[in-house]
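Got some structures for you, see below.
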Structure I
Amino acid sequence: MTYQVILPAAGRGKRMRAGKNKLLLELNGMPVLIHTLRVFEEDEACDGIILATHPQDDEEFKALLKKYRVTKVINLVPGGEERQHSIFNALKTVKTNGIILVHDAARPFIRKGHIHRLTEKAEETGAAIIGVPAKDTMKKVQNGGVVETVERSSLWAVQTPQAFRVSLLKEAYERAEREEFLGTDDASLVERLDHPIAVVEGDYDNIKLTTPEDLYFAEAIMKKREKEFC
């Protein structure tokens, strides 16, 4: 089973405080963007990558694709004001009627096995997301005070990729645009269609690099994985 994937890569990464697109920061001598792209470049099931970019990064991104021999990027589309707008711009260019994934470009540690489980579930159900069970005690807080302790066993931390039939995701995005709804992730748009969404369990390594502290965790994950393959 094949798929295509959209990577929103137009964010400015203000919380990373890097002074540039955080995807250009290096991990183990290679940009974060390339680490992420290589997961899909090396996956035989991936037959196309669409990058939603900020125009000022395009030339540097193209140079990196050439330098690291990334060949599966089929399109660079302009990003929008919000992540949702960037993904919709990319989604409009998708020609396949199969499965489309949306993945945070700042999550370089997704495993190929999890991608395959996710796409298989999306093929079966139309929509599937990956995540991990919440480990911490969860409290509902308002105005600086605890309102209640939320029962934890049903709570999951949702990650990406998220996988959908192309027609379903397009329908969800078109409705969101008509109704001026801004969701927190792609699944939140599909939920508004009352379509069931399956959940695939991933792992806790699949972090999103958002703040400077995340880079320390990323280095630790890379060292751990190097030992796994020794």
Structure II
Amino acid sequence: MDSPTLSEFDLHLFSEGRHWHIYNVLGAHVCRTRDTEGVRFAVWAPHARSVSVVGDFNHWDSELHPMSLHDSTGVWSCFIPGAGTGTLYKFSITTGAGSEVLKTDPYGQAFEMRPATAAVVTERGHFSWSDGDWLDSRGHWDWQGSPVSIYEVHVASWRHHGSGRWLNYRELADQLIPYVLELGFTHIELLPVTEHPLDESWGYQTTGYYAPTSRFGTPDDMRYLVDQCHRNNIGVILDWVP
């Protein structure tokens, strides 16, 4: 668990537009301060008068957990003891004009099932990856001379369960991988699986760039799909953005 405070170095890189891993800083992150576990929340709102975190832990009351502004960076943050994985939250922002708006987290790593729009605190690091051999082999891959054949798939329309519902990420791994191997493809390209609001779309109107859509399962379920592809020597291409 990381420190609940934001480092000056992180804020400096972010202000210069050179923080390549800002998703590890902004958003919601489970962490510990001294002997207290909780969640650090951080969001960039440079023109806000004030920002607070609201969620199921405080009955969505914007008065209870105000955030602090980090000087001229436009970044607001706070640490909430007792909050944890599975917590629903949004940011309550008072604009420069004085109106109060409720916004979901642009760096959220999981979200509620539509039509609900709250972000969900999630924690990385517990999934047991088994694709070490595939990762090691990438350093020896002849990318200029090896054949590449890409199977593009839209998860929601590729194949449905017998009941008519979508396949989840784990079911997709069990059915799609043998199918692709039999046809001789080397890679799977997934049309956008980031969170988006409309079931009938291809998913390009993304509302959560860092979150696999909850339609097909949890972030760990998505990790399972990627892990199983790699174990079967299939590369994964994520068509995340338009």
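Bear in mind these aren't lab numbers, they're just calculated from the coordinates by the rules spelled out. If you're wondering where the values come from, they're calculated on a predicted model, not measured in any experiment. Cβ atoms are built from the backbone, for glycine too; each structure is taken alone.
Remarks
- Which entry (I, II) yields the derived value 12.2 for mean count of other Cβ atoms within 10 Å over residues 129-136: II
- Test item: mean projected area of the Cα convex hull in nm² calculated as 16.1, pick one of I, II: II
- Entry that produces 15 once relative contact order in percent (Cα under 8 Å, 6 or more apart) is calculated, selected from I, II: II
- Of the structures I, II, the one that -5500 was derived from, the read-out being helix-only ellipticity at 222 nm (-39500 (n - 2.57) for each DSSP H run of 4 or more, over all residues; to 500): II
- With semi-axes √(5λ) of the Cα gyration tensor in Å, for residues 73-176 alone derived as 30, 18, 14, matching label from I, II: I
- Look at distance in nm of label points 7 Å out along Cα→Cβ at positions 81 and 185 for each of I, II: the largest one is in II.
- Entry that produces 17.8, 58 once Rg and Dmax of the Cα atoms in Å, for residues 17-144 alone is calculated, selected from I, II: II
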